[in-house]
Structure I
Amino acid sequence: MTEMTVLNPVHRALGAKMVDFGGWDMPISYGSQIEEHHAVRRDAGMFDVSHMTVVDLRGARVREFLRQLLANSVDKLKFSGKALYSCMLNPEGGVIDDLIVYFLDESHFRLVVNAATRDKDLAWIRQHAARFGVQVEHYPELAMIAVQGPHARAKAASLWSAELAARALALKPFSATREGALFIARTGYTGEDGFEITLPGTEAAAFWRRLQDAGVQPCGLGARDTLRLEAGMNLYGQDMDERTTPFEAGLAWTVSMDAGRDFIGRAALERQQRDGVPRQMIGLVLDEKGVLRHGQSVHTTQGVGEILSGTFAPTLGKAVAFARIPAGDPGAVSVDIRGRQVAARVVRYPFVRNGQACAGI
């Protein structure tokens, strides 16, 4: 059965094109996907991300539990509201999900996990939380709106009280503040500055309309995908999954091999460190006309890989992609596009930062 967020009637009233996204009826665009993309890069756009899963963890041993559950170290979280990006791994080192964890106090942390993986994530978390006496609570009644772009924070803050606006605007990246059920985090999935705002579902439609009145452009999942790929951000289920380790997904920076912490999957990652990682993720740019798409084969001197995420990048005016290929120097790279071998350049990602092409793109 397809699920709907509390904002579904609002999207339909705005004439959004709706699609099935991981079992959710979600807007892919409200008109021009490219215009929505540019609105976020140049001004401010908003996304309904209420399908994301908010999970609160409470208990005296919750930090100890998260030290075992996550590949990144929650010991980095020193003050209330501070956030951390991490993967949650299986014993083989595969990525069960990627998530953000927030430290609220020593007995209370919050996780935000992906929508399509909600059921398996909750089962996994509860399975391992039991022996630490940690209470796991899921909040399906909450909504979440991401407001992103160079003017996004100012436009959102204009709708709050002076005191709350000052606190929100003072947030450092990857930190959050709360006021009752309202949770404002300076995080996002576009490569632009902004907030991800969690609020009661009963208040979401009115807040969405107020944002629109403040000049924030409604944006769909299509623009969200081109924005996140330009920004070099992985999509779970496409760029990584339970058969992929963080080392194979370009996420080694999210793994903390701190001494004395035996997190789930650590032994498998240590074996990869010792024996070598068999696959690597690279960025590709297509300088000639054509579009890079998921599943296309990528030919290198080390062997054949495949495109993971690929799209036309509106900010750049050319196609970009993530690809997973055999480890080693790839040499000259080509992509099979409808039976034709097309040369592609290997580049470091992100492809876009602060609204501009990165060096070498």
Structure II
Amino acid sequence: MQNIMVTGGCGFIGSVFIRHLLLESDFDGRIINLDKLTYAGNPENLADIAGTLSERYVFIKADICDTDDISHAFDTYAIDAVCNFAAESHVDRSIVAPDAFIKTNIEGTFSLLEVARRNIDQLELFHHVSTDEVYGSLGASGFFTEQTSYRPNSPYSASKAASDHLVRAYGKTYGLPVTISNCSNNYGPYQFPEKLIPLMILNALEDKALPVYGDGRNIRDWLYVKDHCRAVWEIMKNGTRGQTYNIGGRCELANIDTVSMVCDLLDDIQPREDQTSRRDLISFVKDRPGHDLRYAIDSSKLEKELGWTPRESFESGLRKTIQWYLDNSQWVERVKSGEYREWIEQHYQ
């Protein structure tokens, strides 16, 4: 794999993955980053890469639903691998406006697969990045494995489940070399502030309310984004073609405990002037429709076959995440104010 197309590479996980490949891994080829630059796509995440590694990094503003643009990229850059991060990924948005999720997550994946199929002779791998939410909701015990039946409960997870099935079907029907990964909840640097952990960090710093759905007892398995990116690259290099791998952080926490830990670590790193606990900002709000009770990933297949394990505990990863947001306040302000959208419109329209 020397010319890897990374779709959605200006988003949260995609940008960290590109940084990992070009700055920290054994990859010595070229990245072609194809991103539509929707609201959560931010080229600033990779500005230093674009400036210093221009011979190994190419950016293309394009929609994964546009087969002409994808085909042109394949022809121009001799694409021999695809890593598909491009997705609409926010559950709350999918409940209010599911159409964008159907288009990007299902139709977009189909377009990518079709172009990959036409170029199957030059393709080493099509890796598809998905979520544990396709499995639905767990009870108080047990874990999601690669054999767990799909039972998605939101338009977002249903659209990701459909895209997973398409990728697997193209592998079986056309012999496309594919792998799929289903990960637990990611957190870390560059995450858009609508998601739970950055929202809590930034609201707490401004003494704003910290809204928690329902009674806060819904459980999530947290995965530090850099651990996730290491796992994806390991799967791409050494994973068995046609297989699915679950990626989990072994960090199960109730949402209320996650928010409380954010408060406690912030109080330790940057205390309030009056020295009071930020836990007093926590407020409970009406639960969202179809809110899955518990997610928990069994990633033993990945650990046993490929030797991957997470390096960060939740506390160590969360501390690094909080420090990143504190150290990158200008990035935060530009994202929250929409300034980066204006910059994109000036440079990429």
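Structure notes:
- Source structure (of I, II) for helix-only ellipticity at 222 nm (-39500 (n - 2.57) for each DSSP H run of 4 or more, over all residues; to 500), computed value -12000: II
- FRET efficiency 1/(1 + (r/R0)^6) of positions 174 and 318 (r between Cβ atoms, R0 = 30 Å, to 0.05) - structure with the largest value, from I, II: I
- Set I, II, criterion distance in nm of label points 7 Å out along Cα→Cβ at positions 78 and 238: the highest-scoring structure is I.
- Label whose coordinates, when semi-axes √(5λ) of the Cα gyration tensor in Å is calculated, return 32, 28, 18 (choices I, II): I
Every number here is computed from the coordinates shown, using simple stated rules; none is lab data. None of these values were measured; they are calculated from a predicted model. Cβ atoms are built from the backbone, for glycine too; each structure is taken alone.
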